[in-house]
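Q: Down below are the structures I want you to see.
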Structure I
Amino acid sequence: MKVAAIIPARYESTRFPGKPLTDVAGKPMIRRIYEQVKLCPDIDEVIVATDDERIRKACESFGAPVAMTGADCRSGTDRVAQAAAATDADAVINVQGDQVVLDRAALTEVARGLREGCAMVTVATPASPEEPGDPNCVKVVLDTRGFALYFSRSDIPFRRGGKSVETLKHIGIYGFSRGTLERFTRLDPTPLELAESLEQLRALENGIPIRVIIASGSYLEINTPEDRERVLKTWREY
């Protein structure tokens with residue numbers, strides 16, 4: 001089985017225009033992400049998917065393959081699906097273009113889950129004490145087999161009493177079998193997806209099981225210029 005990782009990269013970010021090309025300790029952010037993913041032995045191919053010539057030129061300067069996609073893509077997943085259509089990969093991992101630090105061991109487990117036949121695989125990590133009440137931090141609860149029951153911006157589960165349950169923070173890395181990715185992008189948005197503004201709920205509402213890998217490593221995202229400054233202050237730790 002061939003597993004490809006595709007990194008969607010959009011220049012026209014509302015909160016941080018040009019974000020993929022912002023400098024992170026001497027390299028463009030998109031290069032930082034690409035080089036980390038390339039180190040995962042269970043991933044056969046890494047591609048950047050973009051509709052912007054500036055990003056294409058920057059990626060080609062450090063040897064990253066680029067798939068040019070339409071400017072009308074509604075989401076990163078749609079951009080990944082367009083790029084995947086031009087590959088012969090049996091499974092695809094969508095690595096977010098703002099995930100400047102990621103847990104490569106967990107990414108390897110995502111690839112292995114796809115090789116084992118999972119339709120869809122994603123990642124979660126224990127939430128910090130301040131994150132359960134933050135709607136920007138997406139939470140996930142699992143069944144006894146390690147598959148997602150639900151994702152929410154609210155703190156889940158509600159704790160009425162009894163044994164404490166650890167809050168898990170969802171990390172936006174998704175692995176899809178090729179057939180699942182093609183099916184997913186053909187599905188209409190669903191009621192819970194629209195209510196929570198969480199794309200992964202479309203899969204659950206349509207009966208697509210999502211296996212969740214629990215990560216112990218670090219994850220850092222850059223979504224705003226302020227995020228970049230916070231990341232740079234601790235960069236040497238990574």
Structure II
Amino acid sequence: MNLITISGPPSSGKTSVILKTAESLMQKGLKVGAVKFDCLHTDDDIAYEKAGIPVKKGLSGQLCPDHYFVSNIEAVVEWGLAGGFDLLISESAGLCNRCSPYIKEVKAVCVIDNLSGINTPKKIGPMLRMADIVVITKGDIVSQAEREVFSARVHAVNPTAIVMHINGLTGQGAFELGTLWYDENQKLDSLKGKKLRFSMPSALCSYCLGETRIGESYQMGNVRKINLEEKSNEA
């Protein structure tokens with residue numbers, strides 16, 4: 001089975017891109033499955049079911065969604081293998097832009113949209129910088145000049161990635177994207193022993209453990225303080 005991990009900021013068009021691309025792959029006779037990781041709520045599993053794609057969803061609740069992803073992805077792969085899928089798609093929202101749900105030797109895709117602002121690529125960490133393929137959506141809403149500037153900013157952050165413009169509504173470009181998703185030579189039968197491409201966000205403090213009171217006397221563990229003595233570059 002092939003496994004592909006897809007992430008990106010909320011509402012960037014990940015599910016729409018996945019559905020259009022999966023449709024082109026299923027037309028080739030491939031059996032596709034999906035898993036959706038999110039925090040509190042998602043209806044995306046209904047969209048997958050309507051498209052005829054077997055799907056599982058996992059809600060992390062109070063936990064970091066990427067820590068939840070890492071803790072459950074092995075079981076999800078076992079589910080996919082048992083289902084006989086040719087391709088299993090893992091979708092995760094990068095809620096803090098620092099997320100890194102990518103695994104070494106597993107193809108990684110980051111979906112971002114042109115409406116997020118030209119400085120957005122600089123604000124996204126490993127989720128964008130470690131991706132093999134960067135998909136840019138909503139290009140039909142902005143001008144050609146804005147598309148080119150945004151693409152250049154993406155390339156500056158991740159110069160090795162393949163950058164593609166996909167229309168999640170019409171599916172334009174989805175067929176070409178699908179040819180990059182499935183690879184006969186990248187089949188796997190287990191994730192045991194594989195490693196993440198980048199470490200997860202690190203935090204274990206009193207607030208992680210349920211503290212709600214504000215004040216230094218209530219702060220313990222991994223706490224990072226702002227340097228107010230340093231002059232701002234914007235001053």
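Just so you know, all these numbers are worked out from the coordinates, no wet-lab data involved. All figures in this text were calculated on a predicted structure; none of them were measured in a lab. Cβ atoms are built from the backbone, for glycine too; each structure is taken alone.
Q: Computing distance in nm of label points 7 Å out along Cα→Cβ at positions 47 and 215 gives 4.6 for which of I, II?
A: Numbers: I: 2.3; II: 4.6.
Answer by label: II.
Q: Please compute distance in nm of label points 7 Å out along Cα→Cβ at positions 111 and 135 for structures I, II and give me the label with the greatest value.
A: Looking at the calculated values, the largest one is I.
Q: Please state which of the structures I, II yields 0.90 when FRET efficiency 1/(1 + (r/R0)^6) of positions 63 and 175 (r between Cβ atoms, R0 = 35 Å, to 0.05) is computed from it. Write down the numbers at each step before the final one.
A: Details: I: 0.90; II: 0.45.
That value comes from structure I.
Q: Given a value of 2.2 for distance in nm of label points 7 Å out along Cα→Cβ at positions 31 and 87, calculated from one of I, II, which structure does it belong to?
A: Working: I: 2.2; II: 1.6.
Structure of origin is I.
Q: Further question: Once percent of Cα pairs over 22 Å apart, for residues 55-150 alone is calculated for all of I, II, which comes out largest?
A: Values: I: 45; II: 40.
Going through I, II one by one, percent of Cα pairs over 22 Å apart, for residues 55-150 alone is largest in I.
Q: Next question, about the same structure. Going by distance in nm of label points 7 Å out along Cα→Cβ at positions 71 and 95, which of structures I, II comes out largest?
A: Details: I: 2.8; II: 1.3.
Largest value of distance in nm of label points 7 Å out along Cα→Cβ at positions 71 and 95: I.
Q: Using volume of the Cα convex hull per residue in Å³ for the comparison, can you identify which of I, II gives the largest number?
A: Values: I: 130; II: 152.
The structure with the largest value is II.
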